[in-house]
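Just below sit the structures, each encoded as C-alpha cells.
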Structure P
Amino acid sequence: MMTPTQCTHSGRTLRGMIHQPKTSSTDQTSPVVIMFHGFTGHKGENQFLFRQFADYLDTHGIGCVRFDFNGSGDSDGTFAEMTVSREIEDGLAIVDHTKQMDWVDPDRIYLLGFSLGGVVASQVASRTSGLAKLCLWSPAGTFNEKAARYHRELPAQADGSREMGGLVLGAAFFEDLQAWDVTHGIEAYPGPVRMIHGEADDVVPAHQAAARYQAAYGDRVSVTLMPDADHVYSNRIWREKLFTLSVQFIQDQT
C-alpha cells in the first residue's frame, strides 16, 4: 500500500511516500528501508530506480519510506538553498518521522542512500541510533572534489552562486563543502555496511569511493563492484543484481 506522508523540519515541509508491505497489520510490524536520493534527484530517482526497488521490497515483505529533500522534488524550498549539511538535517528528521510509524519494527530499520544520498545516509547513520544496517549505492565519497570543480569551472554570479544545467548552486553550497569532508566521522556508525558500485560509473569513481568507505568502516563494510555497470544501473540485469544483493544484505541474520 502506497500512501503520501510529510514531516516538517526547520519550518518547511518535506514530502514523501510510504510503501507499507501487504504483510504488515495492526498487530504485526514490518521492516522498513528509508531511501535517500542523490544530487538533483528526487524520491522516485533516476529512471524510477527507487520506485522499482520499493516494489521489489514489497515482494519480500519489506516496507520503505522515500522523501524529497528540502529544495528537491515536491518538498518545500528551492534548490538554490540546498547544502549537504541541510540534507543531513533533513535525513535525521526523516528517520525520526519513520520511527514514529506504528507499523514499523523498531529493530529492523534500514537506511539506504544513492550517490549523494549515500553521503547523507552515512552521515545520518553516524549521528543517530536505532539503525540496523546501512546500504550505500554508488556513494559520492568524492563529492568534495566534484563541488570544488563546479566552483572552479562554472561562471560565478554576483552573489557567489553558479548555474549548472538550469539549476542554481548557491554560495552556501560551496561554503559548506569547503568546511568539512563528506566522509568525516562516518566511522561512528557501529553497524554493518553494504556498498555496491558500478565499475563503469563516470560520475563517482568506483575504486576511489570504495577505498574511502573501506578506510572508514574497515571490516564492517562489504563492497561489491559491478563490472560494466554505470552510475544509475541503467540496465535491467544490473538493477536485478543491485536489488538482489541489497535484500540479501537486509535479510541476512548472520
Structure Q
Amino acid sequence: MAAHSSNNIAIVTGASRGIGKAISLHLLSKNVSVVGFARNASALNALSEEAAKLDTSAKFFPVAGDVVDESAQQKAVDIATENGTLVALVNNAAINEPFALIADATAEDFKRQFDINVIAPLGLIRKSLPQLRQSKGRVINVASAIFKSAVKNQAGYGGSKAAINYITETLALEEPEVTTLSVHPGVVDTDMSTIFFDNARRAQPELSAYIDHVLATRITADFSGRIVGNLALFADHELSGTYVEYDEPKLAKYSE
C-alpha cells in the first residue's frame, strides 16, 4: 500500500513491544510519524534508536507513562498535534492478568483491567476526536476473539474486550466522519499470549490439545502489525463500526 506524507502522525499505545512495536515500525516504514505510548521508558528509547535507522523521514516520539494517566494521554495527543496531522489512534495497550475466578478476584483486579483495556482507550478517543474529525482519520481498537466463548479466569479480560467492541460500534454511529473498527490481530507469538495459554491450560486441562494446536500456529508480531498498521492508514470506511479478524478474506489487501 502507498506511503503517506511524513506530516501525518499516529498514536500507538503499548508501543514498546510485541504487536504495538510492530505496528509502530510499520507505520514509520510508510512514512507516517508515530507517538509511541508505553510504560517502559527504556524499551521506548530502544525503539527510538531502531526507528532512527529506518530509511524514512517520519519520526518516532516516545511518551513514557501509564496509559490510564489522563495527563500522559493529553501529552501524547499534544505531541501528535504539534508535530503533524493526527490521522490514526491505535488503542493496542491491554492486560490479561490477573488470572482469577470471579469468586476469587478482587474489585481492584477487575478495575485495573477495565481501566487499561476500556477507560484508557475511551480517554484517548475523546482527546483525539477533534483532530481525527478534521483529518477524517481512523480509530483502531485492538480486540480479541476471547469474547466469543467463556474462558475460566478471564472474566475481566474477556469482558473488557467485549466492551471495546460495543464502544467501537457506538463511536461509528456517533462520529460518522471517523472510521472506527475493532481488530482481532490473531494469536501472536508474544509473551502475553504464552502466559495466557499457560493459564488456560492450568484452568481447563481438557483444552490442552486445542491449546497445543493454537500455539503451534501462532503468527508473528510483524505480520499482525502490518495488517493493523495498514488498517490504521487505509481501512475502508465501510468497515466502520465492525469487529474484524486478521485472516478474513476482506482484510487480505491489508496484509500487503
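Please treat every number below as a calculation from the coordinates, not as lab data. Just so you know, these numbers come straight off a predicted model, no measurement behind them. Cβ atoms are built from the backbone, for glycine too; each structure is taken alone.
Things to note:
- Structure from which 3.7 was derived, distance in nm of label points 7 Å out along Cα→Cβ at positions 74 and 154, options P, Q: Q
- Structure responsible for -14500, with helix-only ellipticity at 222 nm (-39500 (n - 2.57) for each DSSP H run of 4 or more, over all residues; to 500) calculated and labels P, Q on offer: Q
- Given 17 for relative contact order in percent (Cα under 8 Å, 6 or more apart), calculated: source structure among P, Q: P
- Origin of the value 1.34, where Cα Rg over 2.2 N^0.38 Å, for residues 50-137 alone was derived from one of P, Q: Q
- Value 0.65, calculated as FRET efficiency 1/(1 + (r/R0)^6) of positions 42 and 242 (r between Cβ atoms, R0 = 41 Å, to 0.05), assigned to which of P, Q: Q
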